[in-house]
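Scrolling down, you'll hit the structures one after another.
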Structure P
Amino acid sequence: MNADMELKTRVQDLVKEVLSTLALPLQPVVEEQDDCLRIRLDGDGGEVLLEKRAAALDALQHVMNSVFRHELPERHRVVVDYRDFRLSQDEELRQTAQVLANRAKQTGELQELGPLNAYARRIVHLAIAEDPDVDSESIGDALLKTVIISAKGSD
């Protein structure tokens, strides 16, 4: 078994164990993607993961990243999703970042987005990086930080 397959198996096994402990009847499917190891939770009965702005889903993702971060390729993360919640949230966050980038370019004023967790900030920074006329930076000293979007040359 190669190292990638072993890591995916260990990730899947740990997620299964956590789900079992939480009595959630879900099956994890681990997929290698360009920038992440994506864990899709399949099945019914996991709605509790999406309550309170998906706090439990975020917690599970945080635990998985903490456990496996040193074994992942550079700049890779573990992403945990249930019923495509992350896919839709990520796309909405990208669109919001683009709207704020355009507003920053038009007005020259700083635009704020947040507070956001590390995963959401990464989505925003990657979206902003696609536009050569704007910059982004995270500010704050807590787990949740605000992303400042500015037009290049306006700060």
Structure Q
Amino acid sequence: MRIIQATLEHLDLLAPLFVKYREFYGELPYPDTSRAFLQKRLERGESVIYLALPDDDDSKLMGFCQLYPSFSSLSLKRVWILNDIYVAEDSRRMLVADHLMREAKRMAKETNAVRMRVSTSSNNEVAMRTYESIGFREDTEFKSYVLPIN
């Protein structure tokens, strides 16, 4: 398995799996809007996306993760938000998520980040175990809140 950073050249490969990721979380597919969303992130350098590909096939995407940059005013350093991670159904139980997160962690270290953050639905125990196996730990210092803007 190879982990590479996505570019605009990978958009057609990435967009269908990104749609499946959104559907996994109960969102409507909106394939054109989803593709346009990814395209803007890549064009503007607003996110870093890693792709997991088989060693011998550039046309098959096993999984992806997308990170957004942020900053910590308290530590005066960069923070990376691991916002999206998804593994194709036929690639599960092959440690794809582990490889993607290890690459994300490597990049976070290289950019002198103080930490990475990740969230998942409260019933996604597989994701929680995976995050903890990489070294993530539940935040007990801060409680998160969400303000929907409709």
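When FRET efficiency 1/(1 + (r/R0)^6) of positions 3 and 83 (r between Cβ atoms, R0 = 35 Å, to 0.05) is computed for each of P, Q, the one that comes out at 0.70 is P. Highest-scoring entry among P, Q, by distance in nm of label points 7 Å out along Cα→Cβ at positions 99 and 139, is Q. From P, Q, which structure was helix-only ellipticity at 222 nm (-39500 (n - 2.57) for each DSSP H run of 4 or more, over all residues; to 500) = -11000 calculated on? That value comes from structure Q. Which structure, out of P, Q, was mean count of other Cβ atoms within 10 Å over residues 75-82 derived from, given a value of 19.6? Only structure P yields this read-out. Could you tell me which structure in P, Q was used to calculate distance in nm of label points 7 Å out along Cα→Cβ at positions 43 and 67 as 1.5? Source structure for this number: P.
For FRET efficiency 1/(1 + (r/R0)^6) of positions 27 and 107 (r between Cβ atoms, R0 = 25 Å, to 0.05), the calculated result is 0.40, so let me know which of P, Q that is. Derived from Q, not from the others.
With Cα Rg over 2.2 N^0.38 Å, for residues 59-130 alone derived from the coordinates and found to be 1.28, which of P, Q does the value describe? Derived from the structure labelled P.
Only the coordinates and a few stated rules stand behind these numbers; no lab work does. Here the structure is a predicted model, which is why all the values come from computation and not from measurement. Cβ atoms are built from the backbone, for glycine too; each structure is taken alone.
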